[in-house]
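Several structures are given next for inspection.
Where a number appears in this text, it was derived from the coordinates with a stated rule and is not lab data. Since the structure is predicted, the reported quantities are computational estimates derived from the model, not experimental observations. Cβ atoms are built from the backbone, for glycine too; each structure is taken alone.
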Structure I
Amino acid sequence: MLTAVAFIALGIPIGFALRKNRAVVHAVDKLTMWAIYLLLFLLGISLGTDDNIVSQAGNIGIKAFLISAACVAGSALAAWLLGKVILKGGFDER
């Protein structure tokens with residue numbers, strides 16, 4: 001854990017110093033997306049090799065769907081309330 005925090009703490013000042021170099025920012029964005037894809041792929045392999053998770057896939061899938069649907073509905077409700085109550089009708093009133 002300390003190693004991860006150290007890498008983040010080291011990366012912040014380096015990123016701050018290089019933030020105006022568009023080539024570096026573009027390269028880091030691409031590298032970050034490919035790193036995420038690789039991590040998701042490895043996570044899929046890890047889940048696929050776990051017999052306990054594979055045997056409960058149907059039950060886990062239903063729960064995951066219900067949680068996801070509730071999150072989407074809650075976000076949509078919060079956005080609607082933000083538009084109606086806080087912003088007084090929407091963004092196009094200027």
Structure II
Amino acid sequence: MKIIMAVCGSGLGSSFMVEMNINDILLAEGLNSEYEGAHNSLADASAEQADIFVVAKDLADSATHLPNLIVLESLIDKDELKSKLLAKITK
């Protein structure tokens with residue numbers, strides 16, 4: 001199973017919300033048997049922990065050590081997350 005990890009400054013609030021949205025999207029698209037969401041803090045996230053990483057725009061410059069990065073303009077825009085996530089998965 002491939003991991004899609006949401007990352008935020010503390011690894012609690014916004015990353016957990018994005019993880020829930022990731023899992024909702026994966027379920028709706030029938031991809032939940034191949035991928036699963038997770039969350040972590042930026043300080044604790046490492047390249048080996050996931051296949052795709054999702055961060056907010058304000059953390060993008062600090063997340064350059066993470067591969068396959070999805071940068072979100074808005075953490076609450078589920079449509080943006082869905083389009084960027086599906087583009088990355090089907091690439």
Structure III
Amino acid sequence: MTMNSTSPAPHPYIGMWVTADGFIRQELLANGRYDEARGDRKSAYTGRYTVTGNHIDYVDDIGFTATGDVRDGVLYHEHLVLYREGEQPTRSA
């Protein structure tokens with residue numbers, strides 16, 4: 001008997017997304033959950049998400065809903081603009 005140890009590649013949106021100033025950090029987890037931190041407040045918002053194409057639907061654990069869209073590698077989540085961690089634009093002094 002042979003076993004296929006290859007698992008499907010993770011969705012490209014999985015991982016940490018952050019605002020340019022790093023204040024808001026949203027992690028999209030492989031299990032369909034997200035965890036959003038704001039400043040020093042870890043897990044400020046948690047819930048589940050689904051991806052359809054480039055669109056993300058969020059439902060937090062108390063039932064609040066939100067949406068987001070990924071365009072050109074940037075996540076536009078309601079009024080927020082988030083970048084892949086380590087890819088956010090540098091701020092000029």
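A few points about this structure:
- Test item: volume of the Cα convex hull per residue in Å³ calculated as 81, pick one of I, II, III: II
- Value 31, 18, 15, calculated as Cα extents along the principal axes in Å, for residues 31-70 alone, assigned to which of I, II, III: II
- Of the structures I, II, III, the one that 20.6 was derived from, the read-out being mean count of other Cβ atoms within 10 Å over residues 15-22: II
- Here distance in nm of label points 7 Å out along Cα→Cβ at positions 39 and 63 is compared for structures I, II, III. The highest value is that of III.
- Structure (I, II, III) behind the derived value -10000 of helix-only ellipticity at 222 nm (-39500 (n - 2.57) for each DSSP H run of 4 or more, over all residues; to 500): II
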